[in-house]
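The data blocks that follow each hold one structure.
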Structure P
């Protein structure tokens, strides 16, 4: 209301016909498109209007949608929870359609905030041409790898198109997104805000805590991506480390003991053979469900295993599929291979590339990415990158400050949650983060994988207990017990 009165006074003082300049940043209350969420009495929606690049003079404005879901608690405290998605490049707004089943709303309001450049932001940096290029090798290239020249052309074309539209890609960074969250809290008049981030957005929340700690009451970090980690360099070794721990757990499981006996040694022999003579696996095309045959060498087989490790419910089938592969049956890997192929599709690629090229790749060494250390010789071609390596010369590169690759310290109460078998954001990163946060708690969920708070049966109780009293570690309840997925094959 104060902003509206200020604008009315300003308009009255201007010559007839003149239009007042609207302040930036500002909030514009408005209905969002029905394709995003339909208007409802328990929702308030609008756009945060901010500079595209706060470091560039005369930067244009961009609009970032948000949804405030009203709590079912008539006496809800004035400290809502703000959630934003991972990726980078994922949309944060889809949860509004599932709010009837959102237990956090039993206590507090929940704000869903769409990061700059993602699907429903204006501008949106979705790039369908990149998705298409990444599909270019599914049925023709070994391991389904895309055609490098096609990817390079798509990246360069997308970057040029964004530039022609006036997009300043230098403005799409975690630091700028953190400032967006700070502006939203201030403009909404929220005295105390709780943060909830998952995977990439844990790095975003840590950046908020570093740059804009004022008004932050607490934070939950699910599957921590630390600023100081070099994801692309470390990923292959992290995946292998988790696989070995899963294999050890399998050997302690009576129903999996035979399948897991010497499975690493046996599977490495399969990989060596596949490097000489690739195998074929029939899958459903993740795009349209049509039949697809993919040729796999060692890297492709390991990619399938990696995809199977990313969800607790598919770890057991993955172990059984690996065992079957050692006996010449590769078809059980089909669901994991479909997940691997589909994982590259649908992100807001312009935003993902901008973040990675502005602040991640500048700190990484291409030689270490392309030649990861600590792997068996059978896995020398097993390379993992968050964005195509062609981005190094086909996408604008940033020049980040050194602090963007350094640990974050904060005195805010924080709950760090880690899955025991997470191959994407391993537990050692959670422990390293904890060392810099004196008022943080660490909870490792046995048997779980990436983003465990999305699937663990105790997740809602744990989060609600923490937000109710952030100074105390929530009662772990049954999370201290290994879930029975390894024992019974039932996904949790």
Structure Q
């Protein structure tokens, strides 16, 4: 792993320069959020305070008697260069600059100030995240350099999805949403203006991070396109990368320039780069994490053949349309598989693909059909549409289904990806959560489940093209056997 960047995520000590005693100030909330979970040393720096939140404060970072792994700077932009110089004299090699007022202003003064920051950083060998960012959040290590009040935002639990965001505000909103959705995060990085550390640097770190299985990115523009393409090509055969690229329209590109000072570039070029490098493009926040959740919970698909197992015929038809419109197949099942399905289904059920067990189904009809499809060798992905409100489906259905999936998966040479779709209210959501916590991603519409299935297929195709499919699957099986 890149030792230069590791201290952003796993520091032993953090200095907060610009710490404040005022609860509404950024410098107060950064210290407060660190103290909520970080187990290392926290050093508030404020020349006008003796202590902050019960911790001794220091007049400057150079006055701290101990070594400091990470500094978080939250002072007026005009003071940042001198403060960064002090960090260099102190020997600090990792700095997060929260402060805004640099090239994003679009002024000569702002640009020159950022150039000065880069010069100082290079002089002392400092790696910088920012400026104009929210910094870093790592549930596992307790690092949280954001400045939002935890009474107004929830932070997600530890998980295996990393999230890199050029926008701090959007990034924080996604963290809040992820916490509500139950999505775990391994690392969150708000890059801001990217005066030094950029997407490629973080990707190079995360490819070897044992806590990260899927990498997601929100970007408005990449400054070094060649570096980014080269990095993506190195990372995607090892871990899936899902990218939400903003600025697809001319108007969106103009908005980007006024937000971070980045040049958005041609959207067609970005699209071509993502395809060439095997990155999966998402067209919105919901889709970004729909895809990431599928890739984090399920193996990639070896092919494009989809089986649909549904409690409702109408949902099966809609799922078929959604799947086929994305370029996937809903193949006709063999006579042998149809015969096996007939034996376990009610006479009124349809044993074809989609397999419609009907609203009169009992637990065993659905679960036995799933087992037959998993073992058939005729499909590469299965979409489940269980509709838990069916009167004969028991409260134990989800546990039974998960047991069967685990049992059959152990018998297969290559694990079969399964995603689910179910629309409903309180009880449906409760049962759906059980399945997702058991490893089957669940979506509130067949269209979103189909897109997740498409992503599993696309990533599988990329792995096969790079001759790393079997290696990826073996690593996945080994990783899960250790959990």
Structure R
């Protein structure tokens, strides 16, 4: 595995711990080797020492033992160089030739681009032109070559198409793995099992039985040290184009013919193409935006977005967005999908909530103050991964009175805390050549075509009401009014 950007935060916090755990679980070959590539002037020993320190910092002490570290760290090697210079790739090729000497001929090279998106095109061109990574025309070709590209894949439809053009010139589609770590989470994968392996759910998964769907991904943190990035990205680029639309496609897709990469991704792409376009004239009907001001999180006062480092004092960047997507196909016609994401919420949570329709006729009388709650199937992606089902029961007593109860499945309680982290799952899948949980080029472009009109509209129409929610609250009051007018209310995951 060759990691470009080996000195970065992603490598230290996520990639190396993932590889360390995979090695510890016996899922990597004994001769598996990592070659780090970065600008920092280091040799193998300094690189190994830096990664050892990172593993001790980001893994529990019972995992990062001296014995385990002594076994893993010698697998690491390093090449220093600028990603824009051909000499760097020549040095990488020279080092790989030495490292691969005496290895089986059917092995492979996995390249991970843990580098800024602005460098993707340059690195991909150099990889192909230098011969370090070669194009393969069939997935069965050996030795294999695969490239993992981190999000964001482009910053608009136009830039995504341009980057896809660069990728297609260098490699075949089956060699490219566009990674979204949300898709590696156990509960996201379990969504497919829940739908397609249980006959009690799939017959109800349609417009006749589902009233609406809410997909929420909210955080307690602000922009922290990412002010400059967030000023350019905003919440829609940061969360909707990738994470949230991926969760929507998995929730709404038709059953694939087989559980294979292209069959699953074909159905996901169909969902994106079926989403009703949002035009400037209808933007206010389908979306609400907001920006956090000063407030309180966990008892501590926090600053507003406009006073964060590297943020303009009159910024119009949205840190909150709620969007109603309509999927114009046979299964979902008329069912709204409400997608919501925000910074500085009261708690961190990602959830898919399926709210079912109420019975057509309620024979049980409701007393004053009583309310009939609809059934909800909630799939918790993070934290406390699991699935809960809310339904009505009769309370004890002589009168017929109802109450809502929840039947809850929790991953840790059921199976223990021994699941794989998202990056472990996705890196291993890439090594095995399974692209099911990775995004295909047409999916990327279709997702950008969905959100681009919103980004463009908000970019040209500066808000005059920011900030409009306090940090530590559930967002702007206008978002509550908007969804109430549509006959729904927000869940608090």
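Computed from the coordinates by the stated procedures, all read-outs in this text should not be read as laboratory data. Because the structure is predicted, anything quoted here is derived from the model rather than measured. Cβ atoms are built from the backbone, for glycine too; each structure is taken alone.
Okay, here's what the table says:
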read-out: Top of P, Q, R by FRET efficiency 1/(1 + (r/R0)^6) of positions 59 and 299 (r between Cβ atoms, R0 = 35 Å, to 0.05), largest first; value: R
read-out: Structure with the greatest value (metric mean count of other Cβ atoms within 10 Å over residues 99-106, set P, Q, R); value: Q
